1. Could you tell me which structure in 1, 2 was used to calculate distance in nm of label points 7 Å out along Cα→Cβ at positions 42 and 410 as 3.7?
2. When distance in nm of label points 7 Å out along Cα→Cβ at positions 186 and 290 is compared over structures 1, 2, which one is greatest?
3. Thinking of 1, 2, which structure, once mean count of other Cβ atoms within 10 Å over residues 242-249 is computed, gives back 10.1?
4. Which of 1, 2 yields 0.90 for FRET efficiency 1/(1 + (r/R0)^6) of positions 466 and 530 (r between Cβ atoms, R0 = 35 Å, to 0.05), as computed?
5. 1, 2: which one has helix-only ellipticity at 222 nm (-39500 (n - 2.57) for each DSSP H run of 4 or more, over all residues; to 500), as calculated, at -3500?
6. Check the numbers for distance in nm of label points 7 Å out along Cα→Cβ at positions 338 and 394 across 1, 2 and tell me which is largest.
7. With mean count of other Cβ atoms within 10 Å over residues 130-137 derived from the coordinates and found to be 16.2, which of 1, 2 does the value describe?
8. With log10 I(q)/I(0) by the Debye sum over Cα atoms at q = 0.06, 0.11 Å⁻¹ coming out at -0.35, -1.09, pick the structure among 1, 2 it was computed from.
Structure 1
Amino acid sequence: MRSKLLILSFVVTFCVGSAFSESDFGRLDAAVKRSTLAQPSTGPFHLKATLAPSYERDRGSGRTGTVEIWWLSPTHYRRELRIPAFHQIEIVDGARVWQHNEGDYLPEWLRLISAKLVQPVPASVLARARNAEIRHLLGTTYFQWADLSSDGTVQKGMGASIDLNDSTGLLRLSGNGQEKYEKFHGLMVAHVITEGSPEVKATVDALEDMPSVPKDLFDVSQPGGDAHRIETIDLDEVTLRRNLDDAAPPAWPVLRDGPLEGILTARIIVDRSGHVRDCSTPISDNPGVNETAGKYICGLTFRPVLVDGEPVQVVSRFTMPFKTTRPAGAESFESARFYFERGRKAGFPATGSKPYLLRAEFQTKGSSGAVETGRYEDTFLDEQHWRREAWFGASHAVRSRNGDKRYKLEEGPQAGLLRLVLRIAEPIPAIDTFVESDWRMNSVDENGAHAIRVLSGYEGPDGKLDPQHSRAYWFNNQGQLIKTYSNGFETRRSDFQEFSGLSVARSVGLYSNGGLALQLTVTELSANPSVGPRVCEVKGHEWTRQFTDEVR
């Protein structure tokens with residue numbers, strides 16, 4: 001007998017990956033142009049911004065000050081940067097540059113945030129977005145890619161992205177999306193942007209047409225300029241490493257969780273004397289080595305990098321392998337690949353070679369507010385001939401394969417809901433779509449029973465997972481997938497019954513904010529469906545699988 005369920009109303013909004021879209025890039029390109037002050041057509045202007053840490057906890061970081069810019073054109077301007085530890089006045093007149101510095105190091109966060117005020121997205125970054133993976137989530141389009149770095153032997157990627165607000169068509173330039181755009185000569189200029197870690201917020205206090213100013217404001221021949229200007233360049237890691245001084249290898253900590261071997265990388269800033277002045281939190285195959293790696297990298301020294309005989313500041317990466325051990329008596333784990341593959345073979349009939357037909361119903365609230373019933377059907381002949389299908393109201397979705405051809409069909413106002421149904425029916429990611437080192441394992445108690453949790457992404461000190469960036473899968477001692485977490489949704493799988501040597505979950509509940517939002521129940525699972533391969537065709541809807549981690 002089916003128990004009474006509380007079905008909550010919710011909007012199905014989750015992350016959908018797609019291939020490059022010229023229309024998406026066109027929207028991004030338009031947004032960049034619309035928000036960029038550094039254009040010949042803008043005309044002379046004066047801008048002043050106040051700098052302060054975004055969060056109260058960082059008030060003692062010293063990241064306070066001002067940025068002031070007097071602008072005639074992209075090749076003719078004056079900029080003044082002032083923070084407690086540094087003050088710079090720079091005048092640019094074509095190829096001639098006048099600079100006066102109080103302090104010997106221009107912090108990279110200050111350089112970047114002052115540049116973003118007039119040019120939010122450099123041309124080089126926009127070019128990377130053209131080949132980015134595009135994702136849509138909660139009203140935002142994310143253009144995401146990975147910048148690879150290498151020490152000459154191993155390599156590691158570091159994620160980068162540009163975010164576009166779908167409702168406004170404008171860039172997201174601050175950590176909380178509160179850019180506060182204002183009009184200026186046909187442009188929409190962000191008056192709040194953020195940069196760095198600890199994060200700094202720049203708030204534009206003044207943006208106005210250029211007032212009358214003394215001629216010497218742009219005079220590059222005036223006295224007082226520094227003989228040796230501060231310049232910052234981007235340099236590839238292999239080239240920078242040629243200047244690396246000898247250093248003993250780090251002593252890695254003993255780790256209870258995660259991979260014992262892997263690779264890490266961090267973004268570093270090297271000053272004109274060759275010292276590392278800033279180092280980002282490392283991106284590593286095991287976060288347990290991050291603290292040790294950060295201290296080690298910050299202690300490295302280099303011979304100064306020269307450009308035309310002058311030392312310059314360098315922005316680069318530092319990549320390195322690590323290898324450590326477990327504490328004596330600690331529990332050891334298999335790879336994420338092992339748990340995923342074992343889970344598939346334990347509870348999902350599509351991993352076998354025997355044909356089957358699976359039918360299910362699901363209940364959730366429709367657009368009318370009333371609880372409605374949808375259908376899900378999976379016809380499997382073999383690994384190259386299958387059809388998965390879902391219906392809800394006037395909406396319909398299909399994923400299928402007939403030999404070398406794949407098909408995809410989505411239609412109707414609830415197509416997003418049906419994508420979610422297909423996902424929760426077979427949620428384990430495809431092996432060819434993830435990096436093993438992104439996952440870490442630990443033992444947990446799940447409803448009084450032992451389970452292995454396989455997690456990717458951020459977990460807070462209180463155990464709370466990040467709804468945008470965390471994914472987790474729980475497997476019991478028999479290898480069965482019993483729970484998942486992704487995009488803020490949790491699924492719980494139960495009522496396991498034997499079929500063809502497997503133990504298949506006949507009930508899957510989808511939870512949002514602790515309440516049951518969708519219930520899927522298997523109504524039929526039988527062998528040898530009486531259909532042929534032609535049922536797997538969806539003419540006119542051929543599809544090339546890419547930018548998805550779904551197996552089917």
Structure 2
Amino acid sequence: MPPTRVAMCVVAVAVLCYANALANRFTFDDLWVIINNPMVREASGLWRGFLHSYWPEATHAGQYRPLAIAAFTIDWMLAPGQAWWFHLVNVAWHALACVLVWRYLGTMLSPLGAAVGALLFAVQPVHVEAVSNIVGRSEIMMTAFVLMGLLAHRRGSPVAILCFALAILSKESGVVFVGLAAAADLLLSGDGWDQVIARRGLYAGYVVVGLLYAGVLAWIFRHGHFVLIAPTWKGAPVWQRWLTVLRLIPEYVRLMVMPMQLDVDYMPNTIVLVSGLTPLVAVGAGLLAVIIACTVVAWRRAPVVAFGFVFFAVALSPVSNVFFPSGIVIAERTLYLPSVGAAILAGWLAQWAVARRPAPVYALATAVGLAFAIRAWTRTPIWHDNKTMTVAVLSEQPESYRAHATAAAIFNLAGNWPASKREAERARTLFRGDATPYLAGVEANLALTSPHDTVLALLDSAVAADSSAFAPWMRSAEIRYAWGDYPASMRDAWTAYRLSPDSVRAIRYVTLSAQRLQDFAMADTAFRRAIADHPDVQFLRAGYAAMLLAHGDTTASRRQDSAVTRLAARRS
């Protein structure tokens with residue numbers, strides 16, 4: 001079949017498999033990143049995303065994906081608030097990624113192998129979360145740019161440097177591009193080190209881009225967290241984390257080979273921290289040994305096979321929790337790029353088997369492809385809306401605390417406070433190491449006008465669950481201020497500000513509480529600190545000017561008023 005027709009078939013399969021995603025709405029994280037994010041709803045989001053974290057500052061969840069924010073901003077400009085358009089663009093990105101997988105596999109496999117691998121990638125059910133949930137687009141964009149970069153790197157084109165930059169600006173895990181490029185040079189050519197040396201100019205470009213990227217991250221997150229560590233890993237020693245990673249290997253294999261059972265979340269108690277040798281740890285260790293042995297044996301005899309295994313491992317490394325704890329245990333969306341490695345292996349196996357028994361191989365490939373496509377099609381609707389996702393998560397993972405915490409948050413958004421309170425209580429019963437269910441309980445009990453002691457006990461428990469998190473301290477400061485406990489509000493607001501000096505809200509509660517206590521020395525100190533940290537925030541200077549004027553310091557008050565006027569003029 002001509003290459004153009006093959007490409008058209010890959011696109012058609014990718015689009016048809018996810019056509020029902022266009023019926024989905026904005027769901028859960030979409031609300032934070034898109035709907036309630038002022039940056040996305042204004043054209044300035046095209047460039048402001050490069051100066052801010054991916055998650056809105058109010059969440060303090062960190063991460064840096066300015067190209068994803070720019071993409072969502074363009075979508076909002078073209079079709080404001082129209083979820084179907086956002087989903088359509090996601091599907092288009094997926095189709096592009098599938099074509100790039102086909103192109104890349106074509107550089108190392110036969111046309112048949114490349115087509116089989118790309119088609120299986122197109123219908124792989126583990127991709128549903130990345131394609132059918134709008135915020136999963138960052139995974140697809142990053143993968144597309146990594147594949148473009150690998151194709152350009154193979155040609156020795158400097159375009160690869162640009163693609164590397166676009167990949168890491170789409171999602172931070174695009175940094176694996178350099179490792180994938182090096183692995184391809186070392187494994188897929190007879191003169192591996194010579195290839196690396198011949199392309200030293202490209203590698204130098206990657207280093208420069210990486211250093212610039214690291215500098216930007218250091219500046220943007222100088223006062224905050226780049227990523228929030230998953231509750232599973234908090235306080236866990238390295239050996240427990242590694243044992244848990246071994247327990248996860250059978251999950252990775254299952255999700256690549258037989259992804260019929262899919263889960264929104266893999267947090268406790270779906271997967272718990274491992275403290276000793278268990279059957280699944282033993283199975284994982286055995287599988288790891290087999291994979292390493294296959295990679296070593298294939299290194300010379302079938303380098304494409306070795307590269308397929310290495311591709312998966314390198315692409316997974318940022319979220320593997322081997323080198324450092326990440327924000328997840330397993331997340332299906334993060335397997336989008338690693339599954340290219342599985343597509344390489346599937347394509348090689350297909351071309352090897354067809355040469356021996358073509359009819360059974362074609363039948364098996366067709367059956368697997370149809371089964372995958374059907375599972376992807378039937379899985380996509382759980383991302384239709386918050387209610388649908390809540391029902392699905394609770395029915396699939398009743399043992400997961402995060403399932404109930406997610407349900408509590410969704411009931412919170414819907415204003416169903418009794419249900420939110422119930423699900424938050426269930427989440428706390430299942431796992432006490434995360435502040436989120438306690439904070440969900442705070443909001444539900446506030447709305448239900450529960451006694452103050454109940455709310456304060458939940459706030460104290462949230463702080464105890466994670467004393468290094470900004471949110472519990474900040475919410476405690478707000479509530480205690482509203483209830484007139486100004487000393488406690490000032491104390492908690494100071495703690496919140498020390499944890500996240502980017503938060504103007506935290507320092508504002510320090511100044512408000514100090515003034516309520518008539519501790520004007522503390523208020524003056526807080527205002528000075530706030531203005532030094534946030535010189536361009538008008539209301540801080542205006543509040544300071546008003547306090548100075550009330551205490552008769554008219555000269556200093558006029559100075560702050562003049563600064564407010566200059567800031568207003570600059571912005572207008």
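What follows is calculated from the coordinates using simple rules that are stated; it is not laboratory data. If you're wondering where the values come from, they're calculated on a predicted model, not measured in any experiment. Cβ atoms are built from the backbone, for glycine too; each structure is taken alone.
1. 1
2. Going through 1, 2 one by one, distance in nm of label points 7 Å out along Cα→Cβ at positions 186 and 290 peaks for structure 1.
3. Structure 1 accounts for this read-out.
4. Source structure for this number: 2.
5. So the calculation was done on 1.
6. Answer by largest value of distance in nm of label points 7 Å out along Cα→Cβ at positions 338 and 394: 1.
7. Clearly, the read-out refers to 1.
8. The correct label is 2.
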